[in-house]
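Take a look at these structures.
All of the numbers you see were taken from the coordinates with simple rules; none came from a lab. This one's a predicted model, so the numbers in the text were calculated from it and none came from an experiment. Cβ atoms are built from the backbone, for glycine too; each structure is taken alone.
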Structure P
Amino acid sequence: MSLVKKAISEFVGTFILVLIGCGTACAVGCDARLGAGYLITALAFGVGLIAACYSVGNLSGCHINPAVSLSKLITGTLKPVEFVCYVVSQCLGALAGAGILRAVFADSDKTGALGSNALYNDSVGLSLLVEIVLTCVFVLVVLYTSESHPQGSASGLIIGLALTAVHLLGIALTGTSVNPARSLGPALIAGGDALKVVWVFWVGPLVGGAIAAVLFRVLNDKKAQ
């Protein structure tokens, strides 16, 4: 599979995730006090990932997330040049998805900053902690599902459910990033406060992804057993 096709796959997959996940957040709202919209938004991100996995996942592995790509780089299943191409494609895909949402919701009061993330209780420290932990959990599922115990055609469903699970907790806290590209696209298009704090949603998920990769390598090191 050529690197160009893999890059296009990552672009399309991330576009789908942002369009469905953030688009649903814009359409129904995701206030923790309003159970229906909250649950629907969490499900939308999971279903969006499942849709991406089963549409273009066979081309690139459907990382559609720099934190996942970083974990694959650390575990040795992704080359440095592939990592760079994947991350760039993911960010461009997220930007394209957010751009479509801006056009669709241009005259609406439901944009919610296009589903962008925000600090939990205005605390950088707590927000980083939330994103590190949730990303670590999510990426561990991705690694075990794709590398340690491959689940074949069920992988997309399992990973999508894991993404839904972390959103069920995280939406009320930071809006749930666990994906730097997913945060960057809406923040760049929406601007304002979302763009000012977007660095938190790069640092947190990348650290969480790196921790997950190290844990995965340690726990699966047969020499240490």
Structure Q
Amino acid sequence: MKRRGIITAVLFLIVVPITVVGGIVFLDDRKYYFISLLLVIYTMIPFFLSFEGRKPKAREIIVIAVLTAITVAGRAAFFMVPQFKPVIALVIIAGVCFGGESGFLVGSMSALISNFFFGMGPFTPWQMFCLGLIGYMAGVLAHQSLLKKTKASLCIFGGLSTFLIYGGIMDLSSVLAWAGNITKELVLVTYTAGLPFNLVHSASTVIFLLLLADPLIEKLERVKIKYGLISN
């Protein structure tokens, strides 16, 4: 468990962001399909390490696949409302219930798969990283009992992580991707322009956590107990 945790942390917190930034620096931000594929591979490594010493159960993979499908469907269902999406709320719930590795997997794969419908671009690896990171953090904090499975705790984490992590990193990616000469003024303008969108996105995460957290967590916990599924 300790070795797997170290490998997971190194992959998600060091290797993934280096790969994403490397795609901009060395590949001129044009090989985003290739970068996305690398992120998928990184994401799968710790997940399958959780099967070390025992045979994988199909139902464990199915639950993660279903959560990913629900997250993708949730994004598609609210396509007409910019930034008002249940995606991060569902990723947080997945991480809290099934651990950081599963949270990262649901988040990153949801971004990749949904972009087959919404359109791929240089932003795809960044979205995969941001959503995966939030799911991973939710799982780790919940495992350490620092994030409680209560509405108040989840809503605070969801609102802050959406605004600071997703919004902050995605705005930074815009600066890195489109600006030839990065200046403080450009960064300030970018973050100022993105502020209303990030606030709406954060508010939507809080609203969906208020509506979905209790019933979904209750059902997922019952599934875990009934079938003895992975939790960390």
With distance in nm of label points 7 Å out along Cα→Cβ at positions 154 and 178 computed per structure, which member of P, Q shows the largest figure? Q
30 is what came out when relative contact order in percent (Cα under 8 Å, 6 or more apart) was calculated for one structure; which of P, Q is it? P
Structure responsible for 16.3, 60, with Rg and Dmax of the Cα atoms in Å calculated and labels P, Q on offer: P
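Work out distance in nm of label points 7 Å out along Cα→Cβ at positions 122 and 146 for each of structures P, Q, then name the structure with the largest result. Display every interim value, and only then the final one.
Details: P: 3.9; Q: 3.3.
Checked P, Q; max of distance in nm of label points 7 Å out along Cα→Cβ at positions 122 and 146 sits with P.
Can you say which of P, Q returns 3.6 when distance in nm of label points 7 Å out along Cα→Cβ at positions 2 and 66 is computed? Don't skip to the end; give the middle numbers.
On the way: P: 2.7; Q: 3.6.
Attributed to the structure labelled Q.
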